[in-house]
Structure 1
Amino acid sequence: MGSDIFKSANYLLKGNVWLDALFGLEKESIRVDKNGKLAQTPHPKVFGNKLKHPYITTDFSESQVEMITPPLPDINQTIGFVETIHDIVSLELADEYLWPQSLPPILPDDKQIPIAKYDEDGKEAEHYREFLAQKYGSKNQLISGIHFNFSYSEKLLEILYRKINPSLSYEEFKDEAYLKTIRQMLRMRWLYILLYGSSPVVDSSLELKCKLAPYSIDKDVVALSIRNSCYGYRNIGDLYPDYSSVTNFRSSINQMIEEKKIASSKELYSPVRLKFIKSPEHITYIELRFIDIDPLTKAGVTKDELSFLHALALYGLLSKEEDDFDVAAQAKANKYHGCVALYGLDEIPCMFEDNGEQINIWNEAEKLIRGIMNLFEELGIDKSEYRDSLLHAMELIEDPGKRRVYNVLNGIQKMGYIPYHLAIAGNNLLKSRQKDYNFIGLEDMELSTQLLLREAIKRGVFFEIMDRKENFIRLEKNGNVQYVKQATKTSLDNYASVLTMENKLVTKRILEEHGIRVPKGEEYTNAETAKSDYVRFRGMPVVIKPNQTNFGTGITILKENMDELTFQHAVDIAFEYDSTILIEEFITGKEYRFFVIGDEVAGILHRVPANVTGDGIKSIRELVRTKNEDSLRGKGYHTPLEKIQLCEAEAMFLQAQFKDFDYIPAYGETVYLRENSNISTGGDSIDFTDDIPDSYKQIAIKAAQALNVTITGLDMIIPNLTKDASDDNYAIIELNFNPAIHIHCHPFKGKNRKLNEKMMDALGYKIG
């Protein structure tokens, strides 16, 4: 029935709309010690309830981590999400690695493999695992893999439904779409295994047992995909569900249960599964379970592979079915699957017998790929990722020696099974540490937001990106819903408090009323009036800044002996950002950023203004270019540090030093490019949280309370840290309503103050 409905659908719709879909990944990974032995430690407590955690849980064993992404509309984002979870888990492990192979590490005896333990709510899950251990053995349960969850978008299905206009309800139509896709994927799954199988060798501690001959043991098996073969994790004997309809499928599963072939539907270890989440009567999505973990990638799978699988699914939906997929057809599909898994390393892996004829598998593979290519051309699908994935598949068919399994085999042969995979695991951990601030796939978002989202994953907090450009997210866990913009704009502060912090004049007046010292100065609403007061400020160190500003924009600091033209230009710059500006005394001393959350100073930074140190050869312009090449520096708050700019403000500051961008500093000479030390203008961040006397911290908390502020970045000038705070030993410049947290999490020098954790605590999302 499905083939009749969809056989002409390719004529109804053109373009990349065919690619609209949702993708999800589940990656199983074994925790191992530094010797490659199965870890005996419990699941890390930092991840809380392992039964209810939406992203990080356990599979069969305490030592088997399962990392789960939500359904996402983009393959790149899906890959990035699972890689980010991998990073988060890796960084929380003490002296352990995540094993990068589907086939297990060194295993102890069955009884020493720790089965996942749960509290009272999870006793059923625990008992089920004990049942599996008895029936299949604990060791086989530790064969891991990638599960690719896939669903067509509602948009695509609705369009097809309207155009085809079948005599079915919409839900029945969707079921037919998924059932046909499932049948076809079961027929064609051998192709993916042939190209991407990656589990060729196993450690002898697994004690291989072929399920088709349960008592045969072969420790010397070398195959394309042992995991997908009769030696892998599968049901004892072949099972043949009825995929002709949802009703018939359920009936066939119930019959298997009655015949005691399986205990429940979840024990059916089919390479492709139907998933009923939204409704028990209708299919929500399909799950592809025949994917070996790619040892050469941290995510365990590549975007190239997922694009290929998506293309294969579409081809399955729109191509003609060759039979009714009865028991005989399923047996044939299983034969192809098993043959490729075991003999796919042979020059000609196997010759399939079909109606008495022998078929060359490579010819069949090429025909399939060309069929997909022709279909995509007919449909007008031209997305580069998909085109490249199909071209790469064809390349592997033309030259099978380029398949990654040979890279894996070569590595194992040179180093040994355990050392080779341990080396990969160690390198993956190093990569996780190097970019422990990024949410992979969301690098375009502010770094502070990325850090908050990473912490949300760790704590099992659901999140939704409401507006990616604006860094606006929604968090939810156990009924606690929070809306957060740019990591620190939250419901913890009211609108009036934000407006107060935004207005520098109002902030000053309130602080003065509470006995807190602020710089003296004047406000101006007219540029000419401000410029005319040059005589008043001549020879004095001053700061000229917009009344409403953030991230240090529009601020110019002029020390004594400034000329009138420079003063006037600074006034013009400030008025570019606001209709009201402030001219204030410049307080001598070092500037420190206090991050206040409630009644706690959670972090303090000294921000060194943008600077370069000379080598006697390069100009300031060249030195800046070199310093900006540091991977920690970027633009738009996507990295811990910002690139140094060479603009008007920097030129003016250098001019006051009788220097310009072409000046060549002497060896060891440090040249400052700005007076203001904002990280946003290229400054360096140095942690001082443990070095600032408590008296200054109390002033910061008092200032925040005076403005009724919960979260703020308070800037304080302190001339002498060796003295406690006094009226003549500090001044508060401003309170910022949207302080960055990443500068405290990843300072240029000093300790990570983990403000993303403190923010999640403040929002009510405690660990556990």
Structure 2
Amino acid sequence: MSNHNEISSFIWNVCDDVLRGLFKQHEYGDVILPFVVLRRLDCVLEGKKDDIIKVHQEYKDKFDDTSKIIHSKLNLKFSNYSRYDLRRLKDEPNKLSENFYDYLSSFSTNVQDIIQNFGLQKHIDKLESNNKLYLLIEKFTEIDLHPSNVDNHVMGNIFEELLRKFSEMSNETSGEHYTPRDVVKLLVSLVFLSDKEKLSDPNKIISVYDPCCGTGGMLTIGKDWIHENINKDVDINLFGQELNPQTYSICKSDFLITDEEPDHIKLGSSLTNDQHFEGNRKFDYMITNPPYGVSWKSEKKQIENESQELGGRFSFGLPTIRDGQLLFLQHMISKMERQGSRIGVVFNGSPLFTGDSGSGDSEIRKWLIEKDLLECIVSLPDNLFFNTPISTYILIVNNKKEPRRKGKIQLIDGSLQYNKMIMSLGEKRKYIDDSQKDKLLQTYIKFEESEYSKIFDNEFFGYTRVNIEQPIKENGVIKYKKDGTPKPDTNLRGYERIPLSEDIETFYSREVKPHLPDSWIDFSKNKVGYEIPFTKYFYREKPLRSSKKITYDLLGLDNEPLKLFKEVLNNQNIKRIRLENVVDLIKRPIKREDDKKYTKIGMYNWGRGIFKYPSELGSELGDSSFNFIKEGDLLLSGQFSWEGSVSMVGKEVDNCISSHRFHILKGKENILLNEYLWSYFRSQEGHFLLTENSFGSSGRNQPLNIGKLLKEKIPVPDISIQKEICRLVQQIISFDKYSKQRLGLLNEYRQSVITELLTGTRKVED
């Protein structure tokens, strides 16, 4: 088992098999993630365990901490001198908890930090007292997570898949978790490819930093991309900081196992507890995806204090308290090397346009653009991320622009560069493939105007917000102050946004003065602002079809043969027979096995079909009795038949189970087709019978009396007529689709006619 999907599924099933009922779903990650890390560490040390114990025994009386000697002698980055590992713990089940604590405490100091930040210890006693600790250990020893079997990229995918699922259970905010690999690959290629010549030096040493590093995936993908696409000999030092203790622990453990330096990964907030500040540390490259729309209120005091410091990280402005994205960008800019650094950051749209002139957001944009730091913005498709459907943007920031880019900003529209996923993952329904990535990359490298690339001077995005005053008038006479100037009427005060490229007086004389002859500009209130309304520059108008073409489609809909089911039902020659005489009420009770999994079903109202619940063990089904359902059955909801909860059982739910509250009907052979009965219950008459035989005291509590329903008489035509009726009913059901299509065409026709009249392509008499 080396495929990340197989391993992820295995681990996910462990949650169901071991933790269900003992822990709440949002707590699963607190137990599972540290065990994944422990198993991977175990696999690395497996062949060296006896040697580690031997060295420890030799030096334990001489040194309090033998880990440095062990690491030096055995060429290791971490160790565990306990005589136990996860496999050996199973040999003494009666002393499991005691031995497990010994095992954890025997890891070297750098691993202790990881264990403590996972907070696993608080769950061990609970697992042991409920006889789950042994089972959990046993499950994890079934998988081989050694790097030779599961490399770092596969392991990264596993961690991020698990974290995605756990975050969904915990209702994590949209911006707090993980950048899909397709987005990361695009980001790092945009950051590094422009420096291909510089990075081709075989003796090159560079640093790469991520202030919100998560599990470290962005850092390691960036490093691998350089080695695979530019120069395999570049010496790349990775640095990161992470606020979340769990993801920090995962990242640090990954660095322990690889050739990376684990001490380069720090825990804490990059905004108020910068762990890479010592020595005024700078970096050659920085990449990140900070949280979106997350308040920085809890860090407000410290950040505001630093903003008052001359030359402080945040001295150029503070964004809205509701969203700290621009704080992370300022933090990264403070770490740029004088000789040149490049930054790639993924933002949502808010930092581009939130806030009017004079606001903190606008002031940060003003500083960023006027310092000529912003090089390029690439828009991405929506539905790229696992837990948010919003559109996002990649910003490239550079303090050493090449000559052709100086004083300019490139905008690239990548919103149409995507493929649809066969199966969505949370909110992720789209992905960017390599060809689409390369297309965007080449658009960036070429630095040319096209349908998908716009290039603007920096000042294009700036404007002056100018206050327009008008005087107070009494009986048409202007009132003046003592100094002879008109008194401004605050109720008539307005403003104009004048582009920086325009002269304010010229603009005012042309656009305002002719309409407001008594107005004037209050120059004391002028404020310069910057914003980048990205989508404005790539608006594509969809041409309207002609009214003649739309009319043709409308006539086509009108010719659809729609017949009335009620005409058949009202035929006096069709016999009416009691339902109990033409159907069987089916019972297929399950023989419940506690360790066997079953899939329960539910039913939507108003004929919208059947749905499946997640599979459960027989021991978890509760006190209800259940029946198997088979393809072709007719299923009636015992609670909501009066709301149209009636459905045929399809192949996709064959052999699932329904509770005793559902009634399974099957027409007698050669007498009644189940499809006909289903069609009948969807008719006005059939729905009336279901409603009349559903009784309740109040509200939605109206269970179906199946005994009374079976006494009702229904029309039962010949089998050949039943088949024809079923065909007609299918046509009637499809009428909804036609109706919606017709409405859409009528709206389109209306818009087209109005446009044709306004443009003169149609005359009023037409």
Structure 3
Amino acid sequence: MNNKGSKNNIKNNIKNDNNSNSKYSKIRRLRILMIVIFVLFFLLLFRIGYLQFVKGSYLKEMATKQQSTSRIINAKRGTIYDSTGTALAISADVDTITVNPDKLKKKTDEETTVLREKVAKELSTLFELDYEETLGKVSSSNKVETIVSKIEKDKVTALENWMKENKISSGINIDEDTKRYYPYSDLASNLIGFCGSDNQGLTGLEYYWDSTLAGTAGKITTTQDASQDLISNEDAQYYAAQNGSNLTLTVDINIQTIAEKYLEQACVSNKCADGGNIIIMDPNTGDILAMATYPDYNLNTPFEPNETLSSTWDSLSKTAQSEALQKMWRNTAVSNTYEPGSVFKVVVASAALEENIVETDTPAIFYCSGVQEVADRKIHCANAAGHGYQPLRQALQNSCNPAFIQLGQKIGVDTLYKYFKSFGLFTKTGIATAGEATGIFHDKDSVGPVELATISFGQRFTITPLQMITAVSAIANDGKLMQPRIVKSITNTDTSAVTSVDTKEVRQVISSETSKKMLSMMESVVTDGGGKYGQVTGYSVAGKTGTSEATEGSTAGYVSSFVGVAPADDPQLVVLLTLYNPQGKDHFGGHIAAPVVSQVLSEVLPYLGIPSKDSSTTNKTTTSNSNTSTIKKITLHDVRNKTASEAKKLLEEQGFKCSFTCSANAIITEQIPKQGTSLTEGAIIKLYSDDTITNKSKTTVPDLKGLTYSAAKSTLQSKNLNINTIGTGKVISQDPIAGTEKYEGSVVTVTLQEDVGSSSH
């Protein structure tokens, strides 16, 4: 019994122990569970706190973005004005059309499809777009899709009326925008440059001053709920765009027009295969009054080839077309370098005078036999017979290369390079426009006798036309080098505050005394030397001709140029004309460039109110009856949109002969020659209305070669044609050529030349 009882006690004890262990295990598991729950709860609290306090702002921003739709409002680009206040580049008010696809919805998918197809059809028809592409945008999953940009107001009005008729109040947006427009199309095109479709400047001043002109875009932000419905129109936020600032240039539109007119005539009449450029500068301030490149292009259609390119455009590859456009857009007066030729002799002569190496009129200081031996080379003068003994003044008049080789040897390379640096020829001028290049010279240590010789007469190195005219302007400005200025002021369009761009004197290069000596010698180049075709009746002109040959292995031909300073005794203008690769019978700068600069000065000087001298002091070559510089020229008025009788009266008051075949009350829509053309008194003007424009009469251009000005004019007028002249003397070439069919009233440009020696460049 006792053993049995003992066994039972043991069993009970074991059972009790097991029960105790089971209870302990449950408690332990419960504790672990509670700990896990507590940790998870703590982690949850930590996560909530992190999201609320650490990431709260970011998440709020992201939620807002998901609920918001923004549309950009482009800023109005600043206007570019000339110095007279005439707008050269403006931003016209247009509109951009966008859609919110998620707002173009109906209750059912079928109804939504019908609506979107309807919208796509109207938009593609109205704006001449591809229907399938438009439908893709209207049905897109994106919040905003741009349908078309920079649309004129008439089409926008049509869209607004259609939306009203079809009761579409949301989903199609008409937003304010601007479109760049150039009122004068190709005027100063290579200087001004143009903008891309996004109103960002791509070339020229538009590119260089983009951050100033562009302004800051605004936006319209609307909020949507989870169903993509607009919560409230009142919640739309409008952030106004900040418009760009305006620029006022130093360029004068009237001077620019004159410069471009004569540049084109010179390039066409001399068949300049690589075009040309012209710069007009005020030497006292460095202000650019005009800067032009030929051929130019239409700023409103910059990706279309100009007339020069159009004939070969279709035969070019895509790569070649792109390269051709890049070349067409270049401002060659700033971005291209060239060998200046004999124009550069004024820099070399200035250095010699400043260093007291030579005086202007010391006799028999230079000897020219027609050829100069340098090391193993023979360098020829343009005058094969030579000039004999001559002072510096005469050497400059004759543009004698052997004399300037000797002068360069006297100066030495170290001193020459010191003055080249001082004249700013080793660095950019700092003009505030895009694409400025700088000169390319031999390293000073590599300059041997031959290099020194060629440098001395302006060859085998290159500079930009802008560098050349800036250096000449320093000579004309009492020796003070001015930084070229193209922008005169900046106007904030919001505050009207004006910030002036000050003129900047860089340094004193030569003394005032040397400046006066140089101007005296340069004036004698025009009165007694190779620059005589640069004379202007009633004004003293200082100048220098230039003709440089292509470098070895080049096919670029000649570069012909002339720089003119007027008045010589009180310089107010410097004009540099550069013609590249002329293909006509003549290539000397004194013959084909100087007369053009004369024509430019003859119009610009009176325009600026610079008084002329007594006509009795007319220069030597102006006494001839054949000299065209004495003939008064009149700028043809624009008589379009006037009645024929009004137009005739106005033109006859100007001194022109006028005829028309329409009724006296008909509105004139075309005139030949075009408005702005410079013509002599008695020129023939033909007027046409819409009804008679198809009946314009043509006539054959006669052969004028060898005729005097008077005879050429009479011959042309007998054919109802008008005359424009370059140079003096007898006709040596004409444009268009004899036998060409032209409309009556058209202008024929003739190049005149008197018998001259071959010594001048």
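FYI, it's all coordinate maths here, none of it is from the lab. If you're wondering where the values come from, they're calculated on a predicted model, not measured in any experiment. Cβ atoms are built from the backbone, for glycine too; each structure is taken alone.
Could you figure out which one of 1, 2, 3 the value 35 for percent of Cα pairs over 50 Å apart was computed from?
Working: 1: 30; 2: 41; 3: 35.
It must be structure 3, since only it matches.
Could you figure out which one of 1, 2, 3 the value 25.1 for mean count of other Cβ atoms within 10 Å over residues 585-592 was computed from?
Of the options listed, only 3 reproduces it.
Looking at structures 1, 2, 3, which one was distance in nm of label points 7 Å out along Cα→Cβ at positions 121 and 657 calculated from, given that it came out as 4.3? All intermediate terms of the calculation are to be shown ahead of the outcome.
Values: 1: 5.8; 2: 4.3; 3: 6.4.
Only one of 1, 2, 3 returns 4.3 for distance in nm of label points 7 Å out along Cα→Cβ at positions 121 and 657, namely 2.
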